[in-house]
Structure P
Amino acid sequence: MKDNRNYIFNVDDKITVRPEYLYIENWVTEGARVIDLGCGDGSLLALLKEKKKISGFGIEITESGVRSCHKKGVNVAIGRIDKELRDISDDAFDFAICNVTLQMVMYPEVTLKEMKRISKYQIVSFPNFAYLLNRLELLFKGRMPRRLLGGYDWYNTGHIHQFSIKDFKEIITNLIRLKIKDYCYYGGMRKLNIIFPNLLAAGAIFLTEKQV
């Protein structure tokens, strides 16, 4: 039976490229100090290390992800990202990244608060629960959208907090107090998702910074 509550990564040195990596690469500055929270197999950090000469490390909860990071030459610590990161000082990094992982942690607000504390800029990407096709599947089939869950079912997915672009904007504005510096909506109806992103974008990626 398929189950992605505990991700198992291929332990190799091959870099897996995701669509949002290009935007992250464009935002991260040359030689920046970067931490990737929920870094998976280390592909993003390996790419940034190669293309932008960044320094830093990742935090990953799965043993296979940690082994894969080591194979790629990426510094990584094993642990959770939704708790206080006591070993990391304030403003230790230029960028804190949480790429397609926020919906998988128990305390996403803690993750966001820690990202704000330890970095000047924050990059967060996530699937948009309010995407039109998800709404239609829920409306007409009366079930959790499997498209959103990558083909998994509601009970065997690691996605435990389903939220929308609108939800994300509200939490970073009202609770976390981050300022949106840049953003991109991807997937879905590409030519229209900039007009009605909460309805027509399959996912989003935000670059934020601390409010002065």
Structure Q
Amino acid sequence: MTDVFALMGISVVLCAGLLAWLTAWRICSPQALWCKLLTLLCFALLWIPLGTAQIPVVAYVRGFTADLSITLIALAMGSIGHRALGWRATPKHEQAAVMAAVAGAALFLYPLALGWGDLDAYGPGWGSWGMLLILLVLCLVSWAKGLLVLPALVSLALMAWSFGWMESGNLWDYLLDPWLSTFALGYVVKIVFIKCSHAAVGRFR
């Protein structure tokens, strides 16, 4: 079942990416029927078995991407729901909070995991009470500030981790992955650049 869940997650993320690309380039408008059909076709094609082993296309993709985090899968499902089903879009400040949290966690985890320090940042993900307490505080602070998406994503990742939905038993792998981290870092850099540009323009006026 963990393999099926991983493949389903990759399929959802790829379809969300396709739908986002189509709407960003105005190739189709959100909620257009043919755009929905194209997304469904993409999902179906990813499950076509290939080769003598009859392995679906998405399994080959998994060999390149590895398993994706619960956070990324949930965000992809929300993106599809917004663009294809008309769900309410996530507010910009909620998006920024999620991306900032992911970027901060990635900057803490990955350099240390690559050996750029003596601290074992990946270890607490096996079930450290300290990490769970930090996540609880993060959720409470976010909730107090009126942010709902970030606590919901953390809660979903914790629930999936407790039930063992993924092959990994480390909580970090449920919370973030390299693909989501890269996107989040790019998002944060873009926001900072835009704000700095606006501040610079304001000074010269």
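Where does the value 0.95 come from, among P, Q, when Rg/Rh (Cα atoms, Kirkwood Rh) is the thing being computed? Attributed to the structure labelled P.
When relative contact order in percent (Cα under 8 Å, 6 or more apart) is computed across structures P, Q, the figure 26 traces back to Q.
Could you figure out which one of P, Q the value -7500 for helix-only ellipticity at 222 nm (-39500 (n - 2.57) for each DSSP H run of 4 or more, over all residues; to 500) was computed from?
For helix-only ellipticity at 222 nm (-39500 (n - 2.57) for each DSSP H run of 4 or more, over all residues; to 500), the value -7500 is produced by structure P.
Here FRET efficiency 1/(1 + (r/R0)^6) of positions 3 and 179 (r between Cβ atoms, R0 = 41 Å, to 0.05) was calculated and came to 0.60; which of the structures P, Q was it taken from?
Numbers: P: 0.60; Q: 1.00.
Structure P accounts for this read-out.
P, Q: which one has mean count of other Cβ atoms within 10 Å over residues 163-170, as calculated, at 14.4? Among P, Q, the structure yielding 14.4 for mean count of other Cβ atoms within 10 Å over residues 163-170 is Q. The maximum of distance in nm of label points 7 Å out along Cα→Cβ at positions 59 and 83 over structures P, Q, that is, the highest value, falls on Q. Using the calculated result 0.8 for distance in nm of label points 7 Å out along Cα→Cβ at positions 19 and 43, pick out the matching structure from P, Q. Derived from Q, not from the others.
Each reported figure results from applying straightforward, stated rules to the coordinates on display, with no laboratory input. Here the structure is a predicted model, which means the values were calculated and not measured. Cβ atoms are built from the backbone, for glycine too; each structure is taken alone.
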